[in-house]
Structure I
Amino acid sequence: MTDTSKSRKQKVAASFNLASVGYDLQAVRFLALTAKRLVELAAIESGETILDVATGTGAAAIAISPRVGANGRVIGIDLAQDMLNVAQKNIKNAGLTNIDLQVGDGENLDFNDNNFDKVICASGIFFFPDMLAGLRDWLRVIKPGGIVAFSSFGESAFNPMRELYANRIQNYGVELPTARGFNRLNTADKCSDLMQEAGFIDINTCQDQLGYYLRDLDDWWDIVLHTGFRHSLVQIEPEKLEQFKTEYLAEVEKLATDKGIWLDVPVIFAIGRKPVI
């Protein structure tokens with residue numbers, strides 16, 4: 001791993017540690033909805049051993065648990081220890097005993113070849129510095145004929161708030177990468193092409209709209225604070241953060257309707273199979 005890649009991952013882990021306290025808030029429920037839908041599409045079966053990459057607070061792992069049953073197992077990994085701490089509480093509250101959690105890098109897995117029946121990754125792969133390397137490692141650890149399933153977000157996701165955010169935050173000295181976040185993987189073709197390049201076969205993609213109306217500006221700010229938006233927000237000088245928030249939310253307020261603020265969440269699901277040699 002290069003120093004640049006290691007540094008980037010450390011920053012991602014740090015920002016998600018900060019975000020962990022609000023990751024399960026009602027406003028941020030699109031993450032749980034995405035995880036549950038991905039699990040449905042992956043057709044998890046009883047007795048399987050599943051790896052949940054970038055498990056976060058455990059939404060996918062918890063959805064998988066009853067599907068694999070007492071004879072199955074779920075391993076959830078994440079770079080952010082604080083996320084895993086919240087996930088552990090959620091798992092305990094749900095009374096589940098077939099889920100194990102550990103700190104782990106989804107791009108460089110510490111597991112043997114042909115170890116899992118399926119690998120799941122909900123809303124996480126686009127944070128990898130090298131998505132192709134990650135997918136190839138997932139291919140390595142699943143059994144021949146096994147399945148990998150991941151999700152990303154479509155081109156219009158979180159707009160117009162997302163673009164307003166990007167335009168405003170750059171006025172505060174924050175430099176955004178040209179291809180940032182899910183923009184790297186925001187179409188079905190991009191997802192399919194990446195899986196094909198990694199060596200998967202029988203690739204299928206679909207897109208669902210999982211959006212909903214937010215009640216108010218506080219709901220949207222909860223999303224900013226407790227999702228990937230946090231990566232750029234932490235770059236603002238602390239004494240200027242409140243000014244940014246005031247200016248930015250004034251723009252977002254103009255989008256409100258009598259139903260609330262529409263949160264556009266088109267989600268792309270991609271599933272591929274490991275060849276049987």
Structure II
Amino acid sequence: MKEEKGDQNGKARSGYEGVGRFYDLFADNSDIPFFLKYAKKIGSPILDIAAGTGRITFALAIDGHEVVALESSQSMLEVAKQKLKHASPVIANKVTLVEGDMTNFNLERKFELVLIPNSFVHAITTEEQLSTLQCIRNHLTDSGVFILDFYPGEMQYEHAEFKENPVSLDDGTTVERHGEIRSNMQNQIMTVKLQYIVRDSEQNIIEEVEVVSSAALLYNKDVDHLISFSGFVVVDELGGFDGQSYSLESGRRILILKKSKEK
């Protein structure tokens with residue numbers, strides 16, 4: 001089992017502290033087969049940026065890949081550490097947890113594959129976005145692949161609310177999640193408020209946790225400029241994890257990137 005702290009300690013981004021224990025209950029894992037497919041094609045080592053609870057990291061490790069998971073949130077890291085603690089020695093030896101901020105890290109090694117699954121939005125400013133991309137480029141081998149996954153800002157709601165079905169736990173309690181999203185299109189910022197409600201076996205509320213986080217609204221034109229300026233070229237562009245081609249109507253944009261030779 002390996003556990004490390006990065007050279008640059010991460011800022012604990014709002015929205016995750018105190019709710020890492022709930023994250024996996026509501027996670028959408030439909031992206032995992034996609035990343036497993038690319039990992040088989042590209043190989044190890046793999047860098048999973050903003051890895052959270054290790055949702056993708058451990059799936060990759062179980063599939064035989066060496067993975068470094070970079071995460072800044074203590075709440076998320078605590079869950080990942082528990083997974084590492086209870087993993088078999090074979091799996092644990094393939095996973096390295098690193099506490100660090102994706103906008104400023106130095107692991108002093110390079111990777112064949114770098115993933116940032118729907119987390120680039122947490123680099124709020126243009127400066128943070130460019131710094132994140134430069135760090136990724138510095139850690140990518142010359143033949144390596146970088147997968148950038150995000151929801152185009154053009155397709156986001158100005159305001160939306162949602163309520164998810166309760167999830168039952170082994171001790172008889174249930175957890176439900178409510179959410180509210182507000183997008184400021186002019187300032188290109190999305191604010192997400194999440195409320196977690198824990199009920200006992202008789203449906204009495206025993207805990208409520210509310211968190212608020214901000215994310216950048218990433219418009220396609222801006223992302224294109226960012227990746228070009230940072231020294232990447234697009235080798236493939238998808239509109240979903242099922243492999244469909246990207247179109248302006250796609251709700252998701254997945255860019256398969258490599259280093260450009262000019263930079």
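Bear in mind that the values in this text are calculations on the coordinates, not laboratory data. Quantities reported herein were computed from a predicted structural model and do not represent experimental measurements. Cβ atoms are built from the backbone, for glycine too; each structure is taken alone.
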- [ ] Identify the structure, out of I, II, from whose coordinates helix-only ellipticity at 222 nm (-39500 (n - 2.57) for each DSSP H run of 4 or more, over all residues; to 500) was calculated to give -7000.
- [x] II
Open item on the list: Using relative contact order in percent (Cα under 8 Å, 6 or more apart) for the comparison, can you identify which of I, II gives the largest number?
Closed with: I
- [ ] Kindly point out which one of I, II the value 17.8 was derived from, the read-out being mean count of other Cβ atoms within 10 Å over residues 64-71.
- [x] I
Open item on the list: Suppose volume of the Cα convex hull per residue in Å³, for residues 56-191 alone works out to 151; of I, II, which structure was it derived from?
Closed with: II
Task: Which of I, II yields 17.2 [mean count of other Cβ atoms within 10 Å over residues 32-39, calculated] - done: II
